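Derivation of every value follows stated rules applied to the coordinates shown; laboratory data play no part. No experiment lies behind these values; they were computed from the predicted model shown. Cβ atoms are built from the backbone, for glycine too; each structure is taken alone.
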Structure P
Amino acid sequence: MHINLEKPLAIFDLETTGINITSDRIVEIAIIKVHADGTEERYCQRVNPQMPIPKNISEIHGIYDEDVLHEPTFAEIAETVVAFIGEADLAGYNSNKFDIPVLAEELMRVGSTFDISKRKFVDVQNIFHKMEQRTLAAAYQFYCKKDIENAHNALYDAQATWDVLKAQVERYDALSNDISFLSEFSKAGNFNLLDFAGRLAIDENGNALYNFGKHKGKTIQEVSLIEPGYYGWMLDADFPLYTKQCLRKEMEKIKISKENQKKTSDNKQNLEAKLEELKNKFK
């Protein structure tokens with residue numbers, strides 16, 4: 001089935017030095033950009049992570065330190081990656097939890113102004129887990145009747161992900177071929193996430209809240225009153241840069257709201273004082 005694309009869809013996959021969003025780095029990025037007319041473009045680049053790749057990780061994706069020693073750093077390819085993605089929405093396998101936050105961290109780390117949050121995100125794994133509860137290899141076999149022969153090769157995995165997504169839409173009547181629908185359907189949890197790592201969320205009333213730890217489910221504004229130091233602790237701790245940026249924005253909103261409330265209160269008090277003054281004057 002043809003998937004309805006109002007704008008391009010960039011299906012991408014990352015190979016990295018590990019699974020820590022804040023500290024690990026990209027060693028390979030592959031993107032298949034599908035246009036509304038069905039034409040496809042491909043981009044694949046190995047990246048020098050500027051840090052050692054642990055042996056156990058290299059054994060998984062087959063990329064070793066010597067393979068990326070003379071490759072460009074992410075800072076050197078960032079503009080090319082951003083230009084290739086363009087206005088496209090993003091799709092991947094487990095991308096909402098890993099690939100998108102890792103890419104966002106890398107872009108922020110090099111000072112890119114590319115706002116990744118303005119895109120729709122389709123996570124093929126979330127669709128798969130809601131429907132069948134399997135891995136990418138099993139998904140490929142289940143939906144496409146093929147075995148993955150080159151797992152953990154970024155371009156191969158990106159192609160497999162795109163094939164699975166098309167097959168999912170073809171298989172399930174409940175799935176629309178619209179990217180907006182697929183983006184919403186592939187979200188995990190009961191809240192809309194505010195950051196990519198899922199540390200912050202938005203409840204049904206539009207309130208920003210913490211989505212982890214001892215204050216899980218409490219609004220950021222509520223926690224700022226009962227434990228003001230929690231905000232500072234998060235900024236100093238090992239959380240993703242994007243999470244910290246989102247938290248700063250919410251705290252700035254709270255600050256502005258308090259200032260506006262104080263101005264309103266002061267104006268009210270000044271008005272009441274003037275009215276009282278006028279009353280006394282004309283007694």
Structure Q
Amino acid sequence: MQLNLTKPIIFFDIESTGVNVGQDKIVEICLLKVFPDSKEEVRTYLVNPERHIPEEVTAIHGISDEDVKDKPSFKQLATELNNFIGNSDLAGYNSNKFDVPLLVEEFLKAGVDFDISNRKFIDVQNIFHKMEPRTLKAAYKFYCNEELINAHTAEADTRATYEILKAQLDRYDGVEFTDSKGEVTVPIVNDMKALQSFTKNQRWVDMVGHIVYNDNLQECFNFGKYKGKPVTEVFNLDFSYYSWMMNADFPMSTKKIITEIKLRGFNNK
């Protein structure tokens with residue numbers, strides 16, 4: 001179905017140095033401009049963020065410091081981008097939470113007053129999530145083709161979860177899965193160890209993801225001013241951070257983990 005447009009709409013996607021809208025920078029942006037007569041115009045730019053692109057981020061989108069070292073900065077591109085966007089509406093995938101805020105942030109830092117007051121913002125991911133809800137009730141309907149009666153009662157939800165797993169084993173028997181590194185496996189098998197490996201977030205050290213492994217399997221903070229820094233390195237330089245975490249409202253399981261890391265570092269000295 002062709003879009004019913006009264007003015008152009010731009011579908012766009014951003015690759016960046018990270019996911020912190022206030023601090024990270026754009027390294028690539030693609031804009032697909034669709035006009036009311038269905039004509040399309042595409043522009044893609046590599047952008048020099050004028051800072052290091054972390055290796056773990058390069059591993060995701062494939063853009064390194066070397067790729068952008070001779071490319072223009074966003075400030076150098078800002079006027080051209082603003083003119084191309086014009087009065088267009090904007091659309092993307094998860095764009096309302098990330099791409100649009102980061103784009104606006106970059107324009108403001110470049111001294112361009114990017115007007116958002118008269119634009120429409122279409123987030124395709126929100127349509128997907130609202131129309132295909134990821135609730136237990138929706139999963140039961142999808143996998144078991146039945147309505148979940150007495151949802152949100154513990155026994156009904158527990159029984160439904162059991163039935164869903166059995167249905168998943170049938171549905172995905174022999175089905176290949178390609179991970180973010182391009183590795184292909186058949187992960188859904190009737191083996192609890194294999195299922196745990198597939199469903200567990202392998203980077204998380206604690207139960208909630210406050211501490212994660214980096215590519216060198218070092219335990220690192222995943223929040224705050226030391227995000228991405230190894231826990232042992234931080235505690236060696238700023239021991240008060242450990243005391244702050246122990247007195248703050250972190251889960252006991254996280255406090256247990258950082259204590260074990262602290263003690264291990266002390267014993268290794």
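One of P, Q was used to compute P(r) over Cα pairs in 10 Å bins from 0, in percent, for residues 103-206 alone, and the answer was 11, 25, 30, 15, 14, 5. Which one was it?
Q
helix-only ellipticity at 222 nm (-39500 (n - 2.57) for each DSSP H run of 4 or more, over all residues; to 500) was computed and gave -14500; which structure, P, Q, did it come from?
So the calculation was done on P.
Match the computed value 2.2 of distance in nm of label points 7 Å out along Cα→Cβ at positions 215 and 231 to one of the structures P, Q, and report its label.
Source structure for this number: Q.
Quick one: mean count of other Cβ atoms within 10 Å over residues 175-182 came out at 8.8 when computed from one of P, Q, so which one is it?
So the calculation was done on Q.
So if we calculate relative contact order in percent (Cα under 8 Å, 6 or more apart) for every structure here (P, Q), which label has the highest result?
P
Computing distance in nm of label points 7 Å out along Cα→Cβ at positions 135 and 199 gives 3.0 for which of P, Q?
P
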